[in-house]
Structure I
Amino acid sequence: MDARPVDPRDISVEIEPLSYRVVLWLTETLSTEYDITGAHDVVEVIDWCAARDEAVSFSIFAVFRIGSGELGAIQLSGSGQ
């Protein structure tokens, strides 16, 4: 990992997520997915995931709508099993 200072003015658009998509991995090959709405921020979603005893790991995505109306997702945490 590398961290470097940036000019915050280089971002021209910020998009609030519509929801968070959560993948709870129950085993290495079995998962269940949830759409989380009403969360204050991704930290609240992480806390929700961590409280799920049935999950061995989890992945979190921010869901947003692109110009054509399609849904998109950006992975924020975790990895595909």
Structure II
Amino acid sequence: MISWDFWDKYSAKLGPYGMQVYMCLVRHADKEGMHFPSVARIAEQTGISINQVTRELKKLEKIGLISVSRNKGERNFYLLQII
């Protein structure tokens, strides 16, 4: 669950698309905060275009809410950062 403190601090920075993408990642995270949904799956589940999801993932990484492990030829995986 997202706290009101998180909402207050990040909702304006992320905007509605960023919040949706972040929530989708939270939904898929395991106990260690790792998740592996593809960009296409995030787009499908959020109703956001693949290009927009890609931009939002970059924004989440830049803000420091996630870190991304990029594996050439394989699916990326994302780690939620503790805030």
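No value in this document is a laboratory result; all are computed from the given coordinates. Since we're looking at a predicted model, the values are computed, not measured. Cβ atoms are built from the backbone, for glycine too; each structure is taken alone.
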Who wins on distance in nm of label points 7 Å out along Cα→Cβ at positions 6 and 22 among I, II, i.e. which is largest?
I
Starting from the value -18500: which structure in I, II was helix-only ellipticity at 222 nm (-39500 (n - 2.57) for each DSSP H run of 4 or more, over all residues; to 500) calculated from?
II
Distance in nm of label points 7 Å out along Cα→Cβ at positions 30 and 70 computed as 2.4: which structure among I, II?
II
Which one of I, II has Cα Rg over 2.2 N^0.38 Å, as calculated from the coordinates, equal to 1.01?
II
